[in-house]
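Right after this note come the structures.
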Structure 1
Amino acid sequence: MNKLSPTRRQQIIYLLADILSAEVVWILFLLFRWLVYEGHVLDVNDVLIPAFSFYPPLLLYPVGCMIVYYLSGFYLHPLSHTHAQTFFSTFASALVIALGAFFIIVIDDIVDSYNRYYVSLIVLFGLQFTCSYIPRLIISTWSHHHFDERVFVLRSDSEKSIEALMNAMPVDRVHIVLSRRTSERRIYSLIGRIYPLKTRISLPATTFDILSGAAKIVDLDGSPMIMITDQKMPDSELAFKRAFDVVTCLIGLVLLSPLFLVIALAVKLSSKGPIIYRQERIGLYGMPFNILKFRTMKDKAEDNVPQLTDINDPRITRIGRFLRKYRLDELPQLWNVVRGDMSIVGPRPEREYFIEQIVQRAPYYCLIYRTRPGLTSWGPIKVGYTDTIDKMVERLNYDVAYIENMSLRLDAKIIFYTFRVILNGEGQ
């Protein structure tokens, strides 16, 4: 059994503390309402007569809190939070939770004055912030003294250093020390080998990196460095992106289920072979996964060496050509998104056979391993289907540019242009 990394351990500790604090908040809030309702506080006996059941929220309230906390991105990189970040993240989350609970539950109460609503909202917010922030502050302070980031220093010119890294796992970050003889191709080769370890990767910054703003200072005592694996998108947007992916694709699987049945029947009747075609691709962290598609080619079309597809490929079936034109063959990948193999927007995953050829021309291919591959991205929109290695390299350049500029706004634009491509039948 693999040992938990400090990052994973911290995530679990925060999660358990937040669940417990959310339950305590709701119980204290009920106690406040009972004391006020019974007239045990300030001789008040006519406010906040409850119009809802007390008990379902004992379960639902913590669940709602966890959803808000997740969407805030607080759990993604728990060891990197400063005290200021913990304060402001908890404050904002507590405000959203209090407002949400107020308008969903408390707003139905029977009151004789709207001032009583304000009192209830302020009390709920105060309890939520206090009961969640204090445990988080204690955990954060304790972890800063006990869970220092485990950094492994890797010498770029030593294979023994790679072996030592494997034995030292899990670590939180691998810092690659470069020698004067280290080539760019060697650096990218090392990065590609480290990615499957699912750890952060850093390099010493050059003068250009510092001047261009790409370098990052991890701590005041350290030197500027490039964080290869860090996402450009803020944690809150990353969390929202994943939540949007899962919810949208689950809805899509349900609503499009009749279309799935029609396509499945058409594929089955058009030619012999399985309805769903599984193909191994390389995705997040450079790890393989099976991508799902409706079969569009004759069965066993690639028994020997993997081949690229061209416009007049004789292996494509009649129904398969229609499915490719409107990209309906990729609908089963909605399940890949739900499973966590893919995202709606992200660089298109490729087979290892072709990756080896791409790397010969573009050794920086490994840079796309930092994010989940997608159903669509900037690369496929600009380049379309890639039937040559040159087009694959061109698509890679767009995908790397996407990763360097990731944002929810850019994702929305890519989704819009993808629908335009589908409606115009520009697939192949």
Structure 2
Amino acid sequence: MLYSKSFINTSREDPKVAECKSHKLLLKANFLYMVSSGIYSYLPLGWKVLTKINKIIKKQMDLAGAQELFMSAVQPIDIWEKTGRDKDLEEVMFRFKDRKDRNLCLGPTHEEEITEIVKRYINSYKQLPFILYQIQTKFRDEPRPRFGLMRSSEFIMKDAYSFDIDSQGLEINYQKMHQAYKVIFDQFKLNYVISEADPGAMGGSASHEFMVPAEIGEDILYFCSKCKKYYKKEGKCLSCQSETKPEKMVEIGHIFKLGTKYSKAQEAFVLDKDGKRKPLIMGCYGIGVSRILSAVAETNSDDKGLIWPKTIAPFDVTLLILDKEQTQEALSIESFLQAEGFSVLVDDRKDPAGVKFNDAYLIGNPYIMIIGKNYRKSKKVEVENRETGQKHEIAKDKIKDFFRDEYNTK
């Protein structure tokens, strides 16, 4: 991708509307466009990251045996009235009427709708168990949208739902999702914490939160620095009796044992092996997909800009052309790297070197490659690791091997 042909329009000034580091950097580096308070468009760089996040999530959901579907964003209010959550979520629910005078809402979540779908088709224990999931936009009329994508009115979420005939089956699926979440979050290089949590308005018997320490967090956990353990409540450490200290946390994932809350309310029953009608046993498993983008930006950055993990960076390499006479050499390098499966952002602009370096650091691709006047004699490029700052002088014929080693693609 040539920078001169791309829709990348970074800013020199910090945006005045930014409330935190990730919000500032994602706007400044042109990953997001703020449509209005709590409402954002994902620009090409941001969409590249989001697409890679989705790909990682989908892979693990599929490996866990979950099947993908896509539910409607517009939902009838009457399915919410069955569970009483039309009242529980009344303050954050976008409601409206269509021309037929039907009461509708924009879905803040999809437990009710998935239950309506499943009860239409499932009537026997022989059809169980299974897990359905989607990645979709949710809508909540937040009274105070904050911190960019962290608390917005429109956000992207992965929600999965398991269906079983008994609690033993639910436990199996719950642990399956629990493990899948760990694999997913490990790939985002997030220093996450798993904590038992209150199911709240979702209901059910148990739940676990996946949380990331961050100053903008709206949740609190208590940390023992000796044992490296987190607790939901303040109190001395249960292991060593040391005093714990509060740490702010951002929730990025939450899993719930819903049990029969929705199936009973919505009459989603199946026949068991004895021919008796039983309510479906449900689990729910959510990941804040758009929140991950902000969580990574918040915790993986420095005073120069963003530092994306290799797994979700918009490009693998930013290639800076500092000598226009070496443009063809740069395009040759881009060509063979792309043939190896690596994505390259070639900064071919006529701007000064300082501008190019500033943008390369701000955007935060894992590697910055420089081809300048020294290349004429040495035939070597300089490659800088964005995360560590380590620099390498690499001959052109060794560039492939370098990136194969760095990305373990040999």
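Every number here is computed from the coordinates shown, using simple stated rules; none is lab data. In this text the structure is predicted, and so the values were computed from the model without any measurement. Cβ atoms are built from the backbone, for glycine too; each structure is taken alone.
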Parent structure of the calculated result 23.2, given that mean count of other Cβ atoms within 10 Å over residues 361-368 is the read-out and 1, 2 the choices: 2
Of the structures 1, 2, the one that -9000 was derived from, the read-out being helix-only ellipticity at 222 nm (-39500 (n - 2.57) for each DSSP H run of 4 or more, over all residues; to 500): 2
Which entry (1, 2) yields the derived value 16 for relative contact order in percent (Cα under 8 Å, 6 or more apart): 2
Comparison of 1, 2 by mean count of other Cβ atoms within 10 Å over residues 249-256 - largest value held by: 2
Among 1, 2, structure where mean count of other Cβ atoms within 10 Å over residues 329-336 as derived comes to 21.1: 1
Comparison of 1, 2 - label where distance in nm of label points 7 Å out along Cα→Cβ at positions 65 and 89 is highest: 2
